[in-house]
Structure 1
Amino acid sequence: MKVFIDTNDTQQYRWIDARFDLKDPSAGERQYAESHVKGAVFWDLEKHLSDMGAEGGRHPMLSKEKLAELIHASGLDPEDSVVVYDQGGAPFAARAWWLLKYAGFKNVFISKRGFEALKADGIEVAADVPEFPRTDYALSFDDSLYADQSYVKDIIEGDELGVLVDARSAKRYAGIEEPIDPVAGRIPGARNFDWEKLVSNHQFKENTDFSDVLQKQEPAVVYCGSGVSAAALFAALAEAGHESLRLYVGSFSDWISDSSNVVEIDSLAQPEAETEDAKAILARLIEEGYSGEMLMKKFEYEKSLLADK
């Protein structure tokens, strides 16, 4: 599937500005007001691309009705060719892209370049807010792209075929640290691919090899902390030819909202069981790609060197 596109064409494509900053939620809207791709509408992560009043994680899924309203109010037609951009190398455009794919759009893409790079390359920009006639086209939602908590449980219990892929950092996946959610760890059985490995110089890399984590024939459910950065991994996997993909929009923050759900951590990663030096060694080894028995042996060896000092 073609996902990432390199174009400055503002005539043949409708454009969506999805810039956002998790540390400064109003930043994207301010930047849009100052300058944006000519004709682009603005979709804010928390005002438009999530239902912050709903349950289901830190960036809850929109209902089909609310997503349809956003699309219609933006004057979009499912037959439109659409390009979504953000600041570059961020997951916000991917969130908007995924929602449009879920809503049945066939010709929607993520800009390979962020706004500043597009601007530097001469794309037309403007400060005025464009107005488009409201549309009312019926949308054909693709539920095969979406996973909720119940679907994830079915995978864990073996009632659905699939692999869980955690898009967070190796440390968060292992349960070594958790800077955002109140519980550390991962959904049981999940594999790990840090989505930030997809990015270089504010741009998504091309030809990423996922074979160490996921084979193309394996159906997969991708998740992260709140379903945002996982959308970027979903997009990259789709670009690489993976077809049977779902996004768990609620992600880990939704999973831990039910205290009966099991959370898995690496056994050596329990903070109360290790010294700070030992935890640092473990974190480094995980980031270097060690796992399972090899991780155990390497960790014990390097920890023994500490004791000899």
Structure 2
Amino acid sequence: MASLAEWVEGARLRTLNAAIAPVFAGSAIAVHEDAFSPVRALLALVVALALQVGVNYANDYSDGVRGTDEVRVGPQRLVGSGAAEPAAVKRAAFICFGIAAVAGLVLVALSGLWWLLAVGVASILAAWYYTGGRNPYGYRGLGEVFCFVFFGLVAVAGTTIVQVLGVPGPTWFAASAMGALACAVLVCNNLRDLPTDRQSGKRTLETMLGDGRSRAFYAVLAVVATACVVATAATTTWWALLGLGGLVFLVPAARHVLSGGTGMALVRTLKLTGFAELAAAVGLYAGMLIGA
């Protein structure tokens, strides 16, 4: 059976990149606008981390009680492996959502943008119903839409707006870069699980597209992310091209995906894609600091 430590190890990369990268990217725009606030950026990070950890627990719980984790290629999960009781994992998910809500409320109070409460509620609902509820949208091939919108657009623009009190145009390029790379991580994850997802009846976008087109989709996401980093630099400072440092990880990852890597061999590729997202975000932030 999987241990808690093994589960944490399997979820750590997704958690760190999905949370930290958008905050760095959103804060990069704030730096460019001379409005960076360490306190608000830290609160945004708490919100992002709590939501992402909550999503991990929620997915573990929902997939586990449905039985879709009984046959799994990647790291074992808590409920599916029997390492933890479903009720405990569900409770952990809602504790994380509660932490995100409290930190978000403080952030909203500091910024005075009370309409962001609606965005926070939508984020929590989207996190739970990704694989939870009677008709989860993650089982209808919409997981990548969730990733792009909430781990890209909402996370980056939200981090920017609570500091700048507005959303400058370059924000959307940076947000799209992060969203595309977050989607690429998910595509890689689902490619790894493609045979077992089909066996368990789990309908991801990859089971609908098939192996070949899913790999082509990964390549498209890599190109979109790269183009968006360049667009961010073109509309702010060319120092932001430091975000292209993510290609150090993204190029070998894309090469492996396109060459037909399968199964556990894709775990390393998934990690490389995650590192690419983080490196791109940190590069954008560093470039904005130098440019400023």
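Since every read-out is calculated from the coordinates, none of them should be taken as a lab result. Model, not experiment: these values are computed from the prediction. Cβ atoms are built from the backbone, for glycine too; each structure is taken alone.
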Using the calculated result -24500 for helix-only ellipticity at 222 nm (-39500 (n - 2.57) for each DSSP H run of 4 or more, over all residues; to 500), pick out the matching structure from 1, 2. 2
Going by percent of Cα pairs over 37 Å apart, which of structures 1, 2 comes out largest? 1
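If you work out FRET efficiency 1/(1 + (r/R0)^6) of positions 131 and 259 (r between Cβ atoms, R0 = 25 Å, to 0.05) for 1, 2, which one comes out largest? Working shown, then result.
Details: 1: 0.00; 2: 0.25.
When FRET efficiency 1/(1 + (r/R0)^6) of positions 131 and 259 (r between Cβ atoms, R0 = 25 Å, to 0.05) is calculated for 1, 2, structure 2 comes out on top.
Thinking only about relative contact order in percent (Cα under 8 Å, 6 or more apart), which of 1, 2 has the largest value? Intermediate results must be reported in sequence, preceding the final value.
Details: 1: 20; 2: 24.
When relative contact order in percent (Cα under 8 Å, 6 or more apart) is calculated for 1, 2, structure 2 comes out on top.
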